[in-house]
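S.K.: Some structures to go through are shown next.
Only the coordinates and a few stated rules stand behind these numbers; no lab work does. All of these numbers come straight from a predicted model, not from anything done at the bench. Cβ atoms are built from the backbone, for glycine too; each structure is taken alone.
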Structure I
Amino acid sequence: MTQTHISSRAWAELFLLGLIWGGVFLATRIALDDISVAHSVAHRVLWASVILWIYVLVRRLPIPRDARTWGAFLVMGLLNNILPFTLLNWSQLYVESGLVSIFNATTAVFGVLVAAAFFADERLTARKTLGVLIGFLGVAVTIGVENMLRFDPRSLAQLAAVTATLSYAFAGVWAKKRLSHLPPQVAAMGMLTGSTLIMLPAAWALDGPLPMALSLTTWAAIAYYAIVATALAYLLYYSILKKAGSGNLMLVTLLIPPVAIVLGGWLRAETLPPNAFAGLGVLALGLIVLDGRLLSRFRR
């Protein structure tokens, strides 16, 4: 769906989604002060799946019963939740949450590139190729040449954040191939259920049982990123998708980093180097080129 008109309500929901997802980086970093990366991911997928199960049951949406679909849910959970959440959370132990949010914005860039490799109708045009190249330049500027030439924890954390967005891109391909026949809310519920089935035993093996005796602050952070920024945000995401189309929904990637940067600076005194802001500007230009509509207006 590539609608170009956005209603006032869709704009409001788009900004709300940007605020919600912009805050997830701060909430995650707060939780990581008290729990491990594996436990933070396990908490996120577990409680989000519970909320979506309640939603699906209340709405009486059809629940798949075949093994093939549930196998697809497991793979989708791995690609869209476990790998990216783990990589992004680990990267936040070494770099600022605002900086991680900038790398997260490259999801659209990798999404275009990976989709072109798997789908004939998603081929790379000259405009898309230019947008991808500008996006990669933005990533390089954000990381910095000096960090690309060494392998300390900070530079590895930045590469981990970029790799997380590549996993999101492959998840998009998998969803289109294996889950497009399902209602999106059911697909999200199944994906998070698959993530929980994998992550709970994995977290137990790595760091022990899922901790429950946590501080109120940690529980508040978990509630935010699991319930608000995952379960409820997925429902909001599909609401915007229906109203405004996927092309307009890509705009949310430009709204997330400013929110994350402001929150990180305000509540955790994080400061980003100048190259991070320069890289964000270059990346934003790449996303505008990928979207194409602004360029079309200039041509007209």
Structure II
Amino acid sequence: MFAGMKTGEAQTWLKEQLEGIYSKGEAATITNMVLEHITGYNKTELISNKEHSLTNDQVDRLKEYSNKLKTHEPVQYILGTAWFYGMKLFVDKNVLIPRPETEELVNWIVSDVKRSGIHVFDKHNSAADLTTTLKILDIGTGSGCIALALKKEMPRAEVWGCDVIEEALNVARRNGSELDIRVDFQGIDFLDLAQQKLLPTVDIIVSNPPYIPVQHKEGMDPNVVNFEPHRALFVPDNDALIFYKAIINLSAHRLHKGGSIYCEIHEDLGEDVVRLFKDAGFSHIELRKDMQGKNRMIKVSAD
């Protein structure tokens, strides 16, 4: 059946292969991603080229990707590609797959900076000597998605990203290079208080840190648990807020007066995170729901 397979037939075949594992909507989305990747067509071109015959190499890749998808391996890892904030990023198993909820966190920061009137949005003149107006640090940068999106939107901001995993930093640096977006990515063990002193003093700290208690692992989807890096996902059950405590410590000596902290949080731990920051002396705290109505983001402002 594969000899002379046409694009439209390939779409139908792959979708049928996946519908027993994924919902119909997910199967359709994944199928389109795979066919776009294999053929080089966009969504519109896939429709107008349904009768185009795939090459033997394209058919072989289709079958290879189908077999991997049936094991629940995320399509982003299979294709080496994930989209975030209008950017095409390279991803592999050393970094988390960027989520739409994280785009909401980036939007929150960009909106707040725009309201502040700080001039960092001039995309026609982003020379290095002008990047002094606003300083941003992304903690646990992974693929670099947050840091790169913020620098893309605010070219005159100075942006750093740090991560303890060298392989993740390699991914972030590759993305910065391919997108031609200048972010300083540094290898730092953020939980080591001595290494925190190597980080810059900034106006904004942003982080999507590990925050899922290990005990929640059993109820999670296999495409996450079996493939995404556990070090970037899970925290000890008895110290689930370990990274927020470290962020509070960092803010005491690396956050400018009047600066802000933006973090993603576990939907079930919102009140605990708020209490942690209150106990640390912060009074300006805003908990925000994501597009699904879950408490997933927090902003804390320093006096």
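S.K.: Computing Cα extents along the principal axes in Å gives 55, 44, 36 for which of I, II? Show your work: numbers first, answer last.
M.R.: Working: I: 55, 44, 36; II: 67, 48, 33.
Matching structure: I.
S.K.: One of I, II was used to calculate distance in nm of label points 7 Å out along Cα→Cβ at positions 56 and 168, giving 4.3; which?
M.R.: II
S.K.: Consider the structures I, II: one of them gives 43 for relative contact order in percent (Cα under 8 Å, 6 or more apart) as calculated from the coordinates. Say which.
M.R.: Numbers: I: 43; II: 13.
The value was obtained from structure I.
S.K.: Let me ask another. To test your reading of the models, identify which of I, II gives 2.2 for distance in nm of label points 7 Å out along Cα→Cβ at positions 48 and 272 when calculated.
M.R.: Derived from I, not from the others.
S.K.: Additional query: Out of I, II, which structure matches -12000 when helix-only ellipticity at 222 nm (-39500 (n - 2.57) for each DSSP H run of 4 or more, over all residues; to 500) is calculated?
M.R.: Numbers: I: -24500; II: -12000.
Value -12000 for helix-only ellipticity at 222 nm (-39500 (n - 2.57) for each DSSP H run of 4 or more, over all residues; to 500) corresponds to II out of I, II.
S.K.: Please state which of the structures I, II yields 3.0 when distance in nm of label points 7 Å out along Cα→Cβ at positions 40 and 232 is computed from it.
M.R.: Details: I: 2.1; II: 3.0.
Structure II accounts for this read-out.
S.K.: For distance in nm of label points 7 Å out along Cα→Cβ at positions 64 and 144, which of the structures I, II scores highest? Present the calculation step by step, with values, prior to reporting the outcome.
M.R.: Details: I: 4.4; II: 2.6.
When distance in nm of label points 7 Å out along Cα→Cβ at positions 64 and 144 is calculated for I, II, structure I comes out on top.
S.K.: Comparing I, II, where is distance in nm of label points 7 Å out along Cα→Cβ at positions 16 and 160 highest?
M.R.: Working: I: 3.4; II: 5.6.
The maximum falls on structure II.
S.K.: Comparing I, II, where is mean count of other Cβ atoms within 10 Å over residues 264-271 highest?
M.R.: Working: I: 14.4; II: 17.4.
Largest value of mean count of other Cβ atoms within 10 Å over residues 264-271: II.
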